[in-house]
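Since every read-out is calculated from the coordinates, none of them should be taken as a lab result. Everything numeric here is computed off the predicted structure, so don't read it as measured data. Cβ atoms are built from the backbone, for glycine too; each structure is taken alone.
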Structure P
Amino acid sequence: MAKRLVVVGGVAGGASAAAKAKRVDPNLQVDVFEKGEYVSYGACGIPYYIGGVIEKAEKLIVRTPEQFESQGISVHLKSEVKSIDVGKGEVSVFNSSEGREEVYAFDSLVIATGAIPVKPPIPGVDLKGVYTLRRFSDGVEIRNDLELGEVRKAVIVGGGFIGTEVAEAFRNWGLDVVMVKESEKVLGDFDDVVSKAAKEALERHGVTILTGCRVDALVGGDRVEAVVVDGERIEADLVLISKGIRPNVELAVQAGIMLGPYGGIATNERVETNIPGVFAAGDCAETLHFLTGEPYYKPLGTTANKMGRVAGTNAAGGEAVFKGVLGTSIIKVFDLGLAKTGFTEEELVARGVEFDTVIIRARDRAHYFPGGGRFTVKLNWEKAGGRLLGASLVGPGPSVLRINALASAIYAGMTIEDLSRQDFAYSPPFSPVWDPLLVAANRAFGG
């Protein structure tokens, strides 16, 4: 009799786990349970759908249930796993379409329940016209609202990845946009040099940013009409709450699965939990930081897919390990690209690491070549041995994809000297003869 893998959640981590498990063991019975109406979609593309860059929502679908079925994977939509019994190897599933609950046995289990948007406990947060953005359907609802043509003013509460990307999306619609931040930084996880550049880009493109402010209430009748910020009323036809996310771990906790220091499901190198044969992947789970080997929580689409792949391999009887991440991140803010990898200066200070840093400003291509622009590189390295520990980039659009070279350098254990000796390609449309990364490394190395 074929063994069964049950996957709880069918987006990034869950979809990757199911597909990989079936490739590892074609005879494995794989059942994916998703409480929503969609599986396997590009969640990171939702802000661009809202902004009209992506014309149709269906373009974000990576793989349909029918495509999964053709691979021998059973997808159950509108099917919420209500409980997990790891002792019996069973899950209880409620199908909202049919209004009934069933029990499914499993030999191995992957939990990929994602994360939940943080909604602050303030009056009016449940008014019509107040949104969070996490699911495919959230993006569709916001876009539908905008297409009615009645929204003129939007307020974004928060200024992380989602808030920053949606600010641009709202400006694409010609809306008056106000971003309200309790802290002083936009993109708070990034280095100050990046955060400052992001704020300037947003303001340059018409976004009003209020930092160090607190939202007292959202007010309106049936629909939101204004946001009260430090006692002052800001008119709003639409509000996006973008205060971050928290791991969705309720099922795991009920099943006796251990959590880590960040509140996500604790996993090891095999992305296995404390229960043998039970794995966790994606935004519900913690992983390891590559530089420290310590638990780390950085909910990114890339991490979710990689963890899912490893979980699927091991759940199907294969062998794979996940060595951890650096938190490598990249974001577009209007015409500007921003990126980071490894530790920021602020993080290194907090950890008590002795390090040096350098910041250089150059051009991203030959000075005489049309287009391009100013490019900023910041490198952080260990004082004792010169090992590269982190980097931040600011520059025109795709030019900041150079961050991948720096992430690879950190994974390889390169020192600043090693980086200065790299044989990077050169052609005027792409870079100066001395690439900005080499300029920064040479400056750091004393050249």
Structure Q
Amino acid sequence: MADRLFSVIRDLRRAPRHLDERQRTRLASLVAHARAHSPFYRSLYGSLPAEPEDVTVLPVTSKAELMSRYDEWATDRDVTLAGVRAFVDDPSLAGALYLDRYQVVTTSGTSGHRGIFVQDDRMYTVLSAITVARAAGSWLSARDYLSMLRRGNRVAAVWATGGHFAGYATAQRLIRERPLRRRSIRVMSVHSPLPELVRAVGEFRPTILNGYASAISLLAREQRAGRLDIRPILVMTSAEGLSPHERDLIRSTFRAKVRDHYACSEFMGLAHGCDQDWLHVSADWAILEPVDEEYRPVPAGEPSHTVLLTNLANRVQPIIRYDLGDSLTVRPDPCPCGNRLPAVRVQGRGSDMLVFPGAVSLPPLAVGTLVDRSPGVRMFQVVQDAPNRLTIRLLLEDGADPDAVWTRVHQELRTLLDGHGLTTVTVRLDTRPPTRTPGGKFRTVYSELPT
């Protein structure tokens, strides 16, 4: 593992001038592997040339399509939807290896369809290398590292827990591999009542604070109010968009470097932020195509309708020209930070903070992940349509018991709300299915109340 990791790190540090060549080589290898071992791709690519010269000649895929053809999609015939679902239904297995060789992560994402993704050891090695060579390597100076070592080098991550969510499952895998890491890696649940979360973060005194953007914004507010006193060297945000104003507030509050991380369960190391607040794509292992509604290329400098992802690292479940659902803009000129990897900004990941009477705020992912981890849920939507009410729309998996699923979802949300003192907030089930915006996007958690 170590030899492979250092080999990938060396590769990542090569000059970007050979990027196109590396992409073409890895794409050709991925397509050949998918054709040979995935019945789904063998059928999908049946009429295409044996070696496509360009990714754009390949058909577009979607989460809904791949989930509906799950057993045929995998290149390992031992990977089955029934087996993976049984695995993720046990939250205690987060970070353990499915079939003793694959990591499993779940997501609902911007499409609203629940996804369950199996990732091989090659993917894990690439992600580890990206973290070492690209993200932390560009964010932290030698002085930063020395300061972290003097102060104990502790990482606090504010994420959803109790399920196989990408961040939590990866942290649990790191701890399973080396239990001593419990001293330096602490996952704080975004579902915790805010005073409890503030106390846990304050007692841990992290040198790196990592988490959902909305949760980090809440902690910054607590720091400004004097209820939290930490001095992280680096603050990392992910999963949701940050406005320039919010980023500046976090930066000035913690007096730390603030960097965004563009990640998804389909590729957790997709892009990392720079000091110019652009995201630099890991383009040697991922291809991002900004496209319009008809999947036609969108020029640099213009926001896309969606973006197509090709993951060049993971072989067990090939992700090729996959509709990710995010809107992004590619920087048309070189980034002033000096990084020559493609630079993007993402528009499709903003979420509404849910604000209730008494000025109690809940990060959207604290709410949505509870529904997402409930067995039997295929799609969901949580809408704050009154100051003291949440309305839930559900689409269930085939064969799921509607009463049992609703009981679980209601119980999860009731526990969260009561834990935050929101005992008067009601949770009701809407018989209508989840709905999309007029532009065709899907919002999983949002507020209809005026801001």
Q) Of the structures labelled P, Q, which one yields 32, 26, 15 when semi-axes √(5λ) of the Cα gyration tensor in Å, for residues 206-429 alone is computed from its coordinates? A) Q
(Q) On distance in nm of label points 7 Å out along Cα→Cβ at positions 126 and 158, which of the structures labelled P, Q is highest? (A) Q
Q. Looking at structures P, Q, which one was helix-only ellipticity at 222 nm (-39500 (n - 2.57) for each DSSP H run of 4 or more, over all residues; to 500) calculated from, given that it came out as -10000?
A. Q
**Q.** Structure from which 21.4, 64 was derived, Rg and Dmax of the Cα atoms in Å, options P, Q
**A.** Q
